Structure P
Amino acid sequence: MKLTETDKKELLKIAREAIEADLKGVEFNTAPSQLGGVITQEARGAFVTLHTMSGELRGCIGVFTSEAPLFKVVRDMAVSAATDDPRFSPVTIKELEDVRIEISALTPLKEITGTGEIEIGRHGIYIIRGNNRGVLLPQVATEHGFDLTTFLEETCLKAGLHKDAWKEEAAKIFIFSAEVFSE
């Protein structure tokens, strides 16, 4: 189901309030009775991405699937993006006002049989080969001007593989779409 503008605003509010509460060391609970529709009823994967006001990546964490409703996934991924992304030091409370939150609410993964199924700007890519895994969200290709080959290569590099690993029979390629929205 599509998210409404109200859903999107509420999810962004939840993400920001959850990060702030965690950084202040206080408990944050969002009661489902305060919310409605898709965000309380539908279990979906989501990624939360944090950028500085200058556009630099500051954190990004997510899950493809969850048994929890979307608002809980967003709450948890927002806190993780701010505090647990191993590429960055944790966001501080002073930094938080200068951080922009972006949410990607995902569709289920679909394994593909050929790269012709991938649409730049519509699909994200998840590549698995052995113990290596890498993902790039749909917006990454358009933000960086990637063509299909570059998008596949960059996903492989993110997985710790050589750039042409996507061509190997042992590599599994999945696609997904996302509703992407931000503050």
Structure Q
Amino acid sequence: MENPIEKFQSWWNKAISNSPLQQKSAICISTIDEHGFPSGRFVDLKSVDENGFVFCSYLDSAKGKHIEQNPKVAMTLWWDHIGYQVRVIGEAKTIDDAEAVEIWKTRKRSAQLITTAFQQSQPLMAQEELQTRLQTISEQFIDKDVRKPPTWGGYRIKPLSIEFLTFAESRLHLRELFTRKENIWIKSLLQP
């Protein structure tokens, strides 16, 4: 039986190696807000293994609050340059703090400073405040490591279904759907 996680890893490696994009691992994460509406945004996929798909964020951001209220999420990828689309439906849970710290250490210093300086999704009084706050934090951490804030962490999406679409110019797209049933992946094909 084909393993969808291995298939995803193969596609992801191909997409990254040939990508013309600046953000090679960008994925769209969709959550459900407090009014029942879907809300999507792009984040960076950090890793994938048999346990799921990992991305990081402010835990107190809008997406973090949505996941806390309703862990059901969707993840969508479109790699136009190779004609692949992947759709994942699953449940998100926070990763442990030790794993979040390890990911934090791999981030660029500029990303660490920005994450420390701001509270994602909170109101901003004026655009000028962006530079002021960043400058203040940068001065605080001259010659110091920037530690992971307690409000920053990660999520792991445990997939319930994964759909792979191979684009065809004829529009006869190959759609392969893997659905998890009692820890076994069942594969089926869908019409284009």
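Read the figures in this text as sums done on the coordinates, not as results from a lab. Predicted, not measured: the structure shown is a model, and the values here were computed from it. Cβ atoms are built from the backbone, for glycine too; each structure is taken alone.
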(request) Check the numbers for distance in nm of label points 7 Å out along Cα→Cβ at positions 81 and 97 across P, Q and tell me which is largest. (result) Q
(message) Tell me which structure, out of P, Q, gives 1.05 once Cα Rg over 2.2 N^0.38 Å is calculated.
(response) P
(message) Once mean count of other Cβ atoms within 10 Å over residues 113-120 is calculated for all of P, Q, which comes out largest?
(response) Q
